[in-house]
1. Starting from the value 2, 9, 12, 13, 10, 8, 8, 8, 8, 8, 7, 4, 2, 1, 0: which structure in P, Q, R was P(r) over Cα pairs in 5 Å bins from 0, in percent calculated from?
2. For which of the structures P, Q, R does the calculation of relative contact order in percent (Cα under 8 Å, 6 or more apart) return 20?
3. Just checking, which of P, Q, R has the largest value of FRET efficiency 1/(1 + (r/R0)^6) of positions 49 and 97 (r between Cβ atoms, R0 = 30 Å, to 0.05)?
4. Computing distance in nm of label points 7 Å out along Cα→Cβ at positions 9 and 81 gives 2.2 for which of P, Q, R?
5. Which one of P, Q, R has helix-only ellipticity at 222 nm (-39500 (n - 2.57) for each DSSP H run of 4 or more, over all residues; to 500), as calculated from the coordinates, equal to -30500?
6. Who wins on distance in nm of label points 7 Å out along Cα→Cβ at positions 17 and 105 among P, Q, R, i.e. which is largest?
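Readers should treat all values here as calculations from the given coordinates under stated rules, not as data from a laboratory. What you see is a predicted model, and the numbers here were worked out from it, not measured in a lab. Cβ atoms are built from the backbone, for glycine too; each structure is taken alone.
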Structure P
Amino acid sequence: MIQHRPYDHKVDVYSFGIVLWELITGMLPFHNMTAVQAAFAVVNKGVRPVVPHDCLPALGAIMTRCWDANPDVRPSFTEVVEMLEVVETEIVRDFWLKQEMFWTICHSAKISRVPEYAQEN
């Protein structure tokens, strides 16, 4: 698009990788750039968001595959779904480990009242 080359569904795969990054980080990528600067940096310099150090490696791998500079290397959405299904168990396990760690810390700190933000609705 920006380079006036034909494009296909792989641009959507790239976008999915970016949206996945946004969901994991809760941030906007390239927040310190204008849209034009970000587009130029992505297309001409290969700039990508930094995968957070605490991101599950499997999710980081999905993101980086989705936003590969070479569209031919990016997975199809069928492959993305398969990768997410494989990592689903790891995501659930990570969630429960973090919950267990939270409650262990609360217990060891003798916190008797759960903060409102941590309560289930």
Structure Q
Amino acid sequence: MKTILKPIFEWLTDGYTLFDNVLYNYITISIVGFIAFSVAWNIVGSLYRNDIISGKTSGSILHWMIRLITFVVLFSFVSIILRVIRFIITVPLWISLTIAGLFIAGIIIFLIIHSKRSNTESVGK
């Protein structure tokens, strides 16, 4: 079953690129692929240990399905993180500082309002 499912997996995941640099792309895709493999291996292994599945074919199909889903989810997550980082890098510094300041001010205002509400509730008791 591996001889059938592995080429399909490689064909589906071959076009994924994160970087223009081939070396960085191979390193990143290798790490994502290893994590996807580990997740699939552990899930299928626990299914075998708990006697939920039996047989080589069902385990192999589940492994490759879980591996593909995990790979796509992890790849998407890493891709989003890289896009956010690239966006932050391209934005001028004063805009980044303004957004950070507004965010911090919003948190402070939220904490002040929350503490006043909790103080008024404790007085009413």
Structure R
Amino acid sequence: MKLSIKNTLVAVAIIVTVSAIYTYALVSKMPVASWHMINVNSGKLQGDANLLIVGDETVMIDAGYASEARKAVIPYLKKLGIKKIDHFFITHPHRDHYEGLAIILDAGISIKNLYYKVPAS
């Protein structure tokens, strides 16, 4: 069977279209994720604040000292339009990790789930 140029082009177009649809279906099922390391270090103060956004879920890991949360975390969250944090983790009970949580709540940003570990006595 001899294929004409027209039939060959139609076959190629069908293959490309099916491949594109299949690729889109695979990729669209994966949520977009981003990791934001918010700088909460200034002067003598050092702390941690990380924000993960996966699909429509937000995860915050620590929030630095209160003063640094006011200066850096709140403006950053507002710039991104974040009004709620789905999961907030306090890695350990040091002020440079947990103090910013109160500032986030005072700013009207809600926390759906809070996770923390109480050290053994």
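1. The correct label is Q.
2. Working: P: 29; Q: 25; R: 20.
Attributed to the structure labelled R.
3. Values: P: 0.75; Q: 0.05; R: 1.00.
That would be structure R.
4. Derived from Q, not from the others.
5. Of the options listed, only Q reproduces it.
6. On the way: P: 3.2; Q: 4.3; R: 5.7.
Largest calculated value belongs to R.
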